[in-house]
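Where a number appears in this text, it was derived from the coordinates with a stated rule and is not lab data. These numbers come from a predicted model, not from an experiment. Cβ atoms are built from the backbone, for glycine too; each structure is taken alone.
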Structure 1
Amino acid sequence: MSAVDYAFSHTSEVAASPEQVHAVLLDLERYVDWWPQVRAVASAGPDDAVVVCRSRLPYDLELHLHAVSRDPGHLRVEIDGPIRGHAAWTLSRTHNGTRLEFEQRVHAVDRKFVLASYLIKPVLRWNHAVMMRGADEGLRDYVRTATR
């Protein structure tokens, strides 16, 4: 893997049914309600959205997402912007609710992001880990209040 390539994976569990979790993950425009690092979402058509993310580092990452799969057990988007690739959620039922497996594979294409990949890639990976912890906590709280 080159310096500009990234592969992320993250697994968590939520005490809600796969159907409930799937519905929340499908509703991109409400991500700002539960995922603290998602700052803005704008629909760009039935299969497309623009998402602005900001974790700990002082920059906004604007991503253009295109839905590829909305299947109940697997959601996948193609990503374009300063990074390109894909991200996917795989959902499976557990005795406590839903297991979520997140996978993202992207490569940097924006000149600043490419340079940062060579200089501070561990910091960028840490920044992504913080974002995923925010997703875990936010999603758990959101489905807990939505299912009451």
Structure 2
Amino acid sequence: MITILRTNSQSQDFTDLVKLLDADLKVRDGEDNAFYSQFNKLDLIKHVVVAYDGDRPIGCGAIREYQPEKIEVKRMYVTPEGRGRGIATIMLNELENWAKELGYEYCILETGKKQPEAIALYKKSGYQIIENYGPYAGVANSVCFEKQILQEK
């Protein structure tokens, strides 16, 4: 049975999963990895979800404020043995619900073109491709997305 726990970036299960994510991204992104890693610091993340299969952590994701009305989805990862079971969708839905509870209107995110599974997840979940924002503007390997989660206040 899959359960989702809301926590923060101090969670040991979260930091352990992020190490696995970073190792995966290092392989996928190659030389570009150093550029991306500077935007993935954990100290600014207060809202984290960890997915468990029984008592084993198998996935994570996080949100952090980007602008007053926009929250950014960060650090989405599912272990290889957890993939193909809809866990990323469950975590993304939980992050979106949390963002709504916090009063955000939009979720935005960046992913890499070398992560086709992530691109498929976000498209399937109703995210629209937008112009690359902030530090990703002009970065050829980045794909940015946005989804309105809350009707205007």
Structure 3
Amino acid sequence: MTDPLIYTSATPRHSLPLLFVGQAQKEASVNDAHALADILLHPSVEGELADPPADPADGQCWLVGTGASGAFEGREQCLASYQAGTWVFAKPCDGMVIFDRQTSQFLPYLGGWQRETAPAQPQGGDVVDVEARATIATLVELLSRMGILPPE
């Protein structure tokens, strides 16, 4: 028979609260876990903000930007979801990917959110082949960094 697992008070990756035998008010831990799971399952954000929006809708989620203040202070790079009249925060971990509705862009997390920009278009001229090859190489590099293509 295997030894039983000994849990701390929360899961190691996303800090989902765990229940204990005989725990009073288990519903608080379960509700906290459900609130975090609601943020983390197929995460999408309205955009990136350093300050909380003035009138967020219930369930809206934002990426907390640098220089955060107010309720977002000290939560840079976290996901902030407005639920039941309060802010719930989820700390990102490597491999997480979110969708930013404001920019229509997927953002992977690898030590920080990776926000890529489109490469410059070739300008034509006498050496079109060289410019086209450079643009294609840049596209392949971007696709590799986004995890769509494997690293070269």
(request) Could you tell me which structure in 1, 2, 3 was used to calculate relative contact order in percent (Cα under 8 Å, 6 or more apart) as 20? (result) 2
(request) Identify the structure, out of 1, 2, 3, from whose coordinates semi-axes √(5λ) of the Cα gyration tensor in Å was calculated to give 21, 20, 15. (result) 2
(message) Suppose distance in nm of label points 7 Å out along Cα→Cβ at positions 98 and 130 works out to 2.0; of 1, 2, 3, which structure was it derived from?
(response) 2
(request) For structures 1, 2, 3, calculate mean projected area of the Cα convex hull in nm², for residues 18-73 alone and state which one comes out highest. (result) 3
(request) Have a look at 1, 2, 3 and say which one yields 2.0 for distance in nm of label points 7 Å out along Cα→Cβ at positions 50 and 82, as calculated. (result) 3
(message) So if we calculate distance in nm of label points 7 Å out along Cα→Cβ at positions 58 and 90 for every structure here (1, 2, 3), which label has the highest result?
(response) 1
